[in-house]
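Student: Below you'll find the structures, each written out as structure tokens.
Please treat every number below as a calculation from the coordinates, not as lab data. Just so we're clear, the structure is a prediction, and the values are computed from it rather than from any experiment.
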Structure 1
Amino acid sequence: MATNTIDAALVQKMFLAGAKNLESKKEWINDLNVFPVPDGDTGTNMTMTIMSAAKEVSSIANPTMENLAKAISTGSLRGARGNSGVILSQLLRGFTKEMSSLKEITVENLAAATQRATETAYKAVMKPKEGTILTVARGISEKAAEVASQTENLEEALLTIIEHAEYVLSTTPDLLPVLKEAGVVDSGGQGLVVVLRGMYDALTGKVTEFDISEPKADISEKTQAKGAAIDNVDIKFGYCTEFIIMLDKEFNEKTEQEFKAFLSSIGDSIVCVALDDIVKVHVHTNHPGQAFEKALEYGQLTKMKVDNMREEHNQKVVEQAEVQAAVASEAQKKNGKPIASNQPKKDFGFVTIVAGEGLAEIFKGLGVDSVIEGGQTMNPSTEDILNAADSVNADVVFVLPNNKNIILAAQQAASIVEGKKIVVIPTKTIPQGITAMINFEATRSAKENEDAMVESLSTVATGQLTYAVRDTSIDGKEIKNGDIMGLGDSGLLAVGKDIDSTLIEMLDEMMKENAEAELISVYYGEDVTEEDAEAVVAKIEEKYPDTDVELQPGGQPIYYYLVSVE
């Protein structure tokens, strides 16, 4: 017997079946990542996004199109992670807008809803790229419009639409050469097809089990591991010291290097940035007074702050757990926003996303109020960003994603925030985020700062050193599982077997494009010892004697080194 209409109860089952099918195949979808790096998380991001909605959908005892539409749209919107997750949430948002006023769905309604879904998703992306999930979505809506004039049978129509979606997916490598070279189809498009397959299986009765368990990010395990490391770490320099020098004498390049050398002699984790007539300083030291005394040689001091890191040390794990519990709590999701910090109200606040204790300390030293632990493999959701922004007691909150796969989620947070304004600075890398913060000036307006921070991003080039997780070919370079890869802003720069030599090869390529660079900054990750990092930096200094080279502990996972050239 033909199925010509779908009621709300069946829509509920189909959506949950689609979500479960995606969850079961997320690792396969992750493996479709173009670059064979250990951060292929499209499947995970799409799963976390749809499961956020599925949790809401499964709790509805008496489904109607209206309450299902609200649950799907709101749940996916706030739970969206990564670019693929955000686009999926926009597809669901557009679809549910069309279905919310219906009693039943027909083939004709399906065509209208898929068209609206595609339009909504395309509008959400500033520069839509073909050969992606968007291309597959457009193929779905076009085929749905075609079959609406040919049949009223929803089973027949949906199967035809899915088969066409699979065909469109197979053409994505022809639209994106990087997919063809890597020998994969678009991972986001594959995820969308997997969702449709799950929905079809529910429609036809192949799937009859609809209970869901919301997937959890591996945060607790990582946090516990980090907690153990924090408990046992030996803090070499106990005081986090920050201040601003209001210059009353010349602070030229030579003076700056002498001051940095002094700071290096008494501490580490140094950030020293000269901006017109002020110098922002951050250092970890056992002698804050010595840092102050030296700085007084150049001018007056303001914004002085000293934190005893040893005293705070034992509280870190508990505080992190409390923050994560607050962010995740159901009460916040359903009963309002997290309470802003007890800090005095200010005009501007800052939220950034970063993985690695050293990198987090650098951003805090530059004035960031809230650091969300995340980045590669750990893309925060739209709601995570909203909660972090709400916790900052400021009228305008600048958000620095520091990852191209988090920008859309941040922009989505900006579009739905209430009670304050979120300004997203589209930082794609950690060095871009640091540069943006350095270029913030409190005396400017929000718009002036936004313009200055965005403009500054073009002044820094970034390199990232990691390892390959499968054999492939990119940019004409053959890559084997386990090879070391150097990735630049525009693609693959170097491939090798040895970490140090591949790092230097990557840097050589970066310097070709930045021959006049004055500074190379190297941030070493959690899998690199300080001694090994110092050794390779010595080689860099020998090779580029006319360029300043700075080494900082980043503590980032996955990437052995992050390098910036500016």
Structure 2
Amino acid sequence: MLRKVTLSIDEVEADDILAEDIFSEYRLLAKRDLVLTERIIALLKLRKVEELSVYLPSESVRIVYDLGAQRTREYEDIFAPLIEKKEEIDEYKEAVNNLFMTTLENVVHELRYGQILKSIQDTSYVRSIFELILEEKHRYDLLMRLREWDEYSFVHSFDVFVLGTIFARHLGLTDIETLARGYLFHDIGKVFIPQEILNLKRKLSEDEFEIVKMHTTKGFELLVENGEEDIAYLARDHHERFAGKGYPNQLCADEMSEGVQLLQIIDVYSAMTSKRVYHTGYGATDALAVLYRDRHLYNEKFMHKFVECLGIYPVNSVVLLSDYRRAQVELVYDLFPTLPKVKLLDEQTSMNLPLNYSVKIVEMFDYRADSFEEIFNLFVEQLIRCDEKNLRVHFNKLIDHLHPKEIVLKIFLPAFRILRLLTREIQTDMTKYRNSINILKKLLEEQLNVLYMDYQHDQTTVLVVETSLRENFFVKLVQSILYIDKIVPFFINPGDNQRITQLMEHCEVNVAYFIEDELTMEKRVRPMREGTFLYYSLNDIEELLVSLVGMSMKRFSFEEKMQERLFTKLKS
């Protein structure tokens, strides 16, 4: 049986399990249930952690060193006589202080914050600005309105306020208090967005996204109504992007202040690294990699500075070390994000940055982003190896910001074509091929669930497919493309022509598509009084899908492609 005890750092041993989260100056260093290693213990000592709670077997001799039990006995005698009536306190100030501290604990984790808020002075600085802002009671009421409407939007706004305030000071911007106030209320327009949209456990559909985009102008108007005209532009412009790629007004770089350009980076970083109902959040280095992939949309100089402010450098960044050597970041450790493994460019050797920071990164020169093609190749490599865990990492990078049609055309179809080529031309092991296809099908099914919920479907069609074939990878691909075309496919078993024609009449369509394992009849088109039956083998569908690889995502009707393919085959 395990017992929770508090030990000094010198009594802790490798393989002990943490019983409580470890904080240092309001920063979360390590989570409960972490299995300690010698390297982690050494790092905690460097961070001045003097004691921590661990689980030990009840019969362990180390229980005698339990500091918690010793203190309980001592404090009962010492402090009991000293308890006096508390002095009256300002309840409003206390509420503001509690709000700051409890929310801070939700967002500040070393994996996200790196070197930010490393000192108690930085935390005190941010807290003083927070308290200064909320001296005006109407601002507190606004913030509580956001919190009550959507807890995530409130926590995200607070996170952006903390990160943005420290980063603005790092950049040496002026009037930081005003900027900090704008960062705290940049998402206030979310109070006008329906909660059912804010709380969706999936990506937004196009129509839903149009509604969410309104929070920028709504937030601007709300802040103006509440006498906050000097910061309202930050709520309106934080989704603008360079070269007119953002919203609501498609501004260009020279039309945006430095305060807005800073906010755009922090807002995206916070959103990507925060936990949501539909995703667990990116690691800091992955979020920075996504930002650098889209560097043309942001102030790249500010991005370099933000990385330096965090002290977390994304994989592939080119940096200068404190001993004046140049290096490229190779690996960022989850528990030591500010101590990565680097490759020394002149010596072509790798090293882990030391725990005592005797050598550290002092400057970032550049970022060598992996192209879509490079990430796709890594994805396919892991797919061929059937390494599902690692290929999901690459898959998530690939689909980020892709339109659903692009996901099918640029990932699933090319990946399948490569697997098919390897099998047919190089004679890859068929068992491995089937395993790879099953992994690909699992990913596709996950996307199908998203597509089904994402799209408001305008049309229907009839697919006549045996139940046993509906789990086939090619049929799943057909289903996904129909969803993208906003068409709901109705599945029905063959054999009852009357039911099929009744369904066609109900769906108001004049074509039913039969998909069979193999065609046993030469006839591929069967005219009916109520419409037409078109017949395809799985091989027909496979060939059709492969022919779509490389096709532009411009609108096309998949049904037209199916009919075109069939009639071309008949002519030949």
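Student: Of the structures labelled 1, 2, which one yields 8 when relative contact order in percent (Cα under 8 Å, 6 or more apart) is computed from its coordinates?
Tutor: Source structure for this number: 2.
Student: Given that volume of the Cα convex hull per residue in Å³, derived from a single structure, equals 232, which label among 1, 2 identifies that structure?
Tutor: It must be structure 2, since only it matches.
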